[in-house]
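Just below sit the structures, each encoded as structure tokens.
Nothing in this text is a laboratory measurement; each read-out follows from the coordinates by a stated rule. None of these values were measured; they are calculated from a predicted model. Cβ atoms are built from the backbone, for glycine too; each structure is taken alone.
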Structure I
Amino acid sequence: MCFGPFKRICHWGPLTALGIIKIITLMTIHCSRQWWPPEESISGAVYFLCFFSLSGSTLYHFISSIYEGPGYLPLKWTPAQISDAQYLQFCSTCLGYKAPRSHHCRKCNRCVLKMDHHCPWINNCVGHHNHGHFTAFLASAVGGCCMATFTLVSWLMSVLALKIHLFPPPSVIILILAVFSSGLSIGVVLAVGMLLYFQLKAIFRNRTGIEDWINEKAEYRRYGTNEKFIHPYSRGWLKDTRDILTWNCIPKGDGITWPVIDGCDQYTLTREQLAQKQDKRKRALRYRIVSAASGSWVPITYGCAVLCHPPCTDETRIKLSVNDTVIVTRWRRYWLFGEKENNGIGGAYKKPDRVRGWFPRACGVEIVGSQYVQSFKRD
């Protein structure tokens with residue numbers, strides 16, 4: 001068990017990422033010293049130093065993303081003007097209001113400033129304080145792995161071409177590690193490169209991943225009308241980028257008060273969120289559970305259709321018993337998302353835990369008044 005500052009990094013995500021960084025770096029250095037020795041030419045030395053700098057930058061910004069953290073809203077936070085609380089959502093876990101652009105993370109169990117998403121690779125949220133470090137980590141990783149791919153593939157081609165006069169023939173283990181490392185580096189370029197693209201796109205528009213979803217629903221609510229929802233924080237890509245991508249990766253602002261465009265105010269987005277919550281409550285339906293849900297991410301007992309069409313989200317799957325009732329707010333063809341009713345007695349000093357998540361649609365039937373209607377009829 002890990003304690004203190006090592007607790008955050010002792011998780012499968014950071015440990016796996018560190019392992020990938022280490023093996024790619026060591027194999028690239030080994031192959032580079034044979035294929036393009038830095039001590040024999042200036043160009044080789046420059047190439048070697050560039051890769052080593054990118055590798056070091058990747059590690060530095062990765063660790064900074066973890067330990068700098070996204071920044072958390074103080075517990076029991078309230079706005080300076082108490083009258084403004086009517087425009088904000090209340091967090092029953094942190095016992096305070098959610099500031100504009102703040103969201104509660106179930107995994108961190110805190111309200112996060114300008115939350116973008118929870119990243120398992122850094123075992124932390126990406127938010128206001130570490131967004132710059134996280135973006136720099138992605139950029140350094142992609143740049144370093146591009147160089148690593150070029151080096152490893154060139155070294156392997158030299159080995160396969162039997163150019164043994166360049167360097168001694170490698171052992172089988174080194175050859176296997178070089179092939180494995182080249183595959184890893186190509187995978188990082190593709191996967192992390194795509195993530196970097198989305199992060200830069202979000203920074204240029206000054207929208208988090210959560211705010212993209214809020215804006216999409218806002219446009220849907222206004223479909224067919226002349227009204228248009230304007231994102232209040234998009235002031236132009238240059239201004240938005242300068243607020244996040246600074247030289248020291250320290251963002252501007254306190255994470256609570258934000259500069260907005262003309263015609264908007266600090267609560268433009270939060271008022272839209274409240275309206276969307278109200279719409280969701282109006283659409284909510286009560287379901288009675290007729291078949292127990294295991295809460296498993298791989299529910300093999302419910303058939304191939306349920307197994308092969310899971311919700312594309314990391315939200316939890318909940319365990320339910322027969323005759324439980326659930327307030328359902330989201331529907332998929334084979335899955336439902338809702339909150340369990342009467343999920344325990346909290347006692348005098350503790351509120352009952354909220355049990356929310358996805359469960360197979362075949363487990364419940366919709367309750368309409370006193371009648372039960374089979375849930376699969378609702379598409």
Structure II
Amino acid sequence: MQEFYKKSLLYLIALLIVDALLAALFIFLSHPTYSLSPVLRNGTRWEPVAVSDSIMGGTSTSKLRESAPGSVAFDYRLTKVGKYPFIGARFIAKDAKGEQATVDLRGYDTITFVARCSPAYPLTLGITAFDDKVSVKGDLYTHRPTSTFFSCNEQGVPVTIDLRRLTVAGWWLSVMKLPISSQDYQLGKVAVISFGSSPQTPFDVDSHVEFSNIKLQGRDYRYIVALAVILAMSCVLFGFWFFRTHTRTLAASLNSRLKKDLPLVAYRELTVQPYRDEEKASVLKFIATNYTNPELDLESVVAGTGANRNKVNDLLKTELGMTFTGYVNKLRLTEAARLLTEKSTATVAEIAYSVGYANVSYFNRLFKEEYGCTPKSFRTLAPDAASAATEPPPKMVGNG
């Protein structure tokens with residue numbers, strides 16, 4: 001059984017390591033990220049472009065500066081000349097041919113970045129998506145624009161924005177003749193992600209802004225569900241293997257123990273081993289005859305046989321390699337094992353009492369220590385082994 005437990009422990013450790021690696025992988029996969037890369041990926045890329053009110057007759061200026069992929073930086077100066085002053089930088093989705101495209105971002109629920117600006121003031125994040133009901137392909141003006149505000153300063157502000165809580169621009173609803181309550185939007189066909197000025201942006205001031213580490217993040221619960229299923233299945237399979245193999249190993253161990261232990265029963269030893277020493281024979285015979293007596297102890301053996309106390313102990317250690325208590329327990333437990341398989345109608349308590357134990361709990365503990373299982377489990381696991389290894393006890397004969 002020790003080998004079985006060692007093997008089981010190694011298997012369990014290996015299983016836990018594999019489960020931990022799978023958990024780390026699936027948790028990582030359950031948090032997908034997406035960057036606004038200028039490199040073509042899945043047929044689309046994000047092209048940064050500086051924008052201003054100059055397209056509407058204004059004089060504001062915006063100029064991109066060199067920045068790392070997935071980031072954008074630009075210098076600008078906002079003026080009051082235009083009717084609707086604004087400046088900013090856009091990431092426009094393009095296909096392999098350089099044509100306007102859209103990207104499905106429904107799997108992402110937040111956008112994160114670090115915002116630096118000089119001077120410090122609030123800015124605007126905008127997301128423009130194709131609306132199947134009103135948008136015209138290729139005409140960004142008809143795409144549904146959503147936006148929100150965020151803080152920015154010279155040191156850099158980590159920003160996290162919930163993409164599900166954006167606001168549709170009122171001017172666009174008015175132009176498209178839609179009710180002001182039409183605030184629903186979808187991120188299935190996003191065409192533009194932009195950063196730009198807000199109503200608090202100062203006029204006629206040379207300014208600089210930079211947005212770095214721009215990433216969209218989501219949560220894919222399918223991986224969590226798959227992980228839970230895999231972990232549950234691995235536990236069930238390990239449990240099934242453990243209990244099935246444990247039962248088989250325990251049954252095999254019991255077979256071996258029964259074949260080895262049952263011949264030690266005292267009344268059998270007395271029928272096959274002639275003891276020239278009558279005192280020895282008398283001691284063994286007395287124990288074999290009285291081991292089912294709950295009151296049996298070393299003093300009663302001495303009183304019943306007239307043997308010297310020390311000689312009784314020496315005899316048991318020399319002949320059987322056991323102490324008095326160990327030998328009596330061996331006899332009782334071996335007989336109990338035989339009775340458990342032969343007398344299926346007898347209860348465990350009845351068998352415990354019949355072999356000399358007045359305390360059933362104590363009997364159960366000793367039996368489990370001896371055979372590695374409870375008496376009830378033993379009765380289930382080893383009926384054939386016990387029956388094969390035991391026979392009805394022969395009548396006592398004298399060998400003195």
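Given 8.8 as the derived value for distance in nm of label points 7 Å out along Cα→Cβ at positions 67 and 339, which of the supplied structures I, II does it correspond to? Present the calculation step by step, with values, prior to reporting the outcome.
Numbers: I: 3.8; II: 8.8.
Comparing all candidates, it corresponds to II.
If mean count of other Cβ atoms within 10 Å over residues 43-50 is computed to be 17.4, which of I, II is the source? Walk me through the intermediate numbers first.
Numbers: I: 14.0; II: 17.4.
Source structure: II.
Suppose you compute distance in nm of label points 7 Å out along Cα→Cβ at positions 27 and 195 for every structure in I, II: which one lands on 1.9?
Working: I: 1.9; II: 3.0.
Derived from the structure labelled I.
Kindly point out which one of I, II the value 0.00 was derived from, the read-out being FRET efficiency 1/(1 + (r/R0)^6) of positions 83 and 291 (r between Cβ atoms, R0 = 41 Å, to 0.05). Show your work: numbers first, answer last.
Numbers: I: 0.25; II: 0.00.
Label of the originating structure: II.
Comparing structures I, II by mean count of other Cβ atoms within 10 Å over residues 131-138, which one has the largest value?
Values: I: 24.8; II: 13.2.
Going through I, II one by one, mean count of other Cβ atoms within 10 Å over residues 131-138 is largest in I.
Using the calculated result 20, 27, 12, 14, 19, 8, 0 for P(r) over Cα pairs in 20 Å bins from 0, in percent, pick out the matching structure from I, II. Before the final figure, lay out each step's value.
Working: I: 22, 47, 26, 5, 0; II: 20, 27, 12, 14, 19, 8, 0.
The structure behind it is II.
Of structures I, II, which gives 124, 30, 16 when Cα extents along the principal axes in Å, for residues 187-282 alone is computed from the coordinates? Mind showing how you got there, number by number?
Working: I: 43, 33, 24; II: 124, 30, 16.
The structure behind it is II.
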